[in-house]
Structure formats: C-alpha cells, structure tokens
Structure I
Amino acid sequence: MITADTITRHEFIGLETQISRSSNQQVVGLNGVIINETKSMFTINTQKGMKQIPKSTNDWKFSIAGKEITVKGSTIIKRPFERIGGKA
C-alpha cells in the first residue's frame, strides 16, 4: 500500500500527479496520469496530450488516501526497478 512515507519506493505509473514547483514556470500546474517512467523522466498523459517532463527540476504532488503528498524530483532520480524495494 502506498503511504506518504513509502511513496518514493513505489511504482508511479498510473498515478495522477501535478507539478507544484518547477525551474520551468511554464509547467507549474501541469497535471495528468503518469503513463511511463525512466530514470530521469515522467511521461504524463495530460488534457493537451502526452508530455515528457524531467523529474529532477520539479516537485510532484500526489493525492494518496485523501492526503496531498509532495515529492522532490531529485529524490526519485533512479530507474524504477532500482527505486522499488530500496530504501528511500
């Protein structure tokens, strides 16, 4: 089960997300469902199509069990299989 404490060790594909802070002000507020993940990028399906957004320069907001959780992109820069099951 995904919680605020364990979110960085889980799969992000399929989760709804929103960019809450970014070095690129044009993407702040962008939201959608994560459909793919690599070491350094998320592919997000938005209302305006698919967007590839770097993880490291953004803070990502997720809603888990009714709670808003913000994750710094710099903390999740790993390949998904390296992050899952590892220590946060």
Structure II
Amino acid sequence: MDRETVERVARTAHIKLTEDELERYRSDLEEILTYFELLDEAPECDNYGVNPIEVADILRDDEPRMDIDPASLLKDMNTYEGYVRGPRLS
C-alpha cells in the first residue's frame, strides 16, 4: 500500500498522523493485504456454500389445536363483543 493512500484515508477519517505513524500504518496495512492474498491461493470448492455442513429442512407440519379455552382467557378481561378493550387514545 502506498503512502498517498494512507494519507488520503487518514484525511477522510479526520485523523492527523505523524510521519512515523504514516510509515507504520503503511507497512501494517501492506502486511494485512499480504495475508489476504493467501486466501486467493486457497483451493476453490463448488460443493460447499457458506456453511460446509448441509442444513436440511427440519420443520414439522403445523397441527392446529386449542390448548387453552379462549373464553377462560377472556372472562376476567374488559371485552366488547369478543374484543379486548384497552385505554382510549386521544
């Protein structure tokens, strides 16, 4: 990575860097980019997506049922024609 790029990024981020910091960040960023170049050497594999373990659909079919009687839930609530009533909004 060249010095001008590091200076431009520092200006964009509103960071004032000394000459020593510019050189240190330039060499650090160059080293980081070199490590990323190692990923280009990794073998490609079209058999796998993001997750190397196959994820199968494990959803079950819905079975509608009533566990609690709705009337027993509504008996102690303020209701009007089967609807729960809340406070008035102004």
Which of the displayed structures (I, II) returns the greatest value of relative contact order in percent (Cα under 8 Å, 6 or more apart) on calculation?
-> I
Comparing Cα Rg over 2.2 N^0.38 Å across structures I, II, the largest value goes to II
Hey, distance in nm of label points 7 Å out along Cα→Cβ at positions 58 and 74 derived from one of I, II reads 1.8; which structure?
-> I
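State the single structure among I, II that was used to calculate mean count of other Cβ atoms within 10 Å over residues 18-25, giving 11.9.
Values: I: 15.1; II: 11.9.
Of the options listed, only II reproduces it.
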Name the one structure among I, II that helix-only ellipticity at 222 nm (-39500 (n - 2.57) for each DSSP H run of 4 or more, over all residues; to 500) of -13000 was derived from.
-> II
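One of I, II was used to compute distance in nm of label points 7 Å out along Cα→Cβ at positions 10 and 50, and the answer was 2.4. Which one was it?
Values: I: 2.4; II: 3.6.
Checking each candidate, the match is I.
Rule-based calculations on the coordinates, nothing more; no lab input. Computed from a prediction, not measured in an experiment: that's the story for all the values here. Cβ atoms are built from the backbone, for glycine too; each structure is taken alone.
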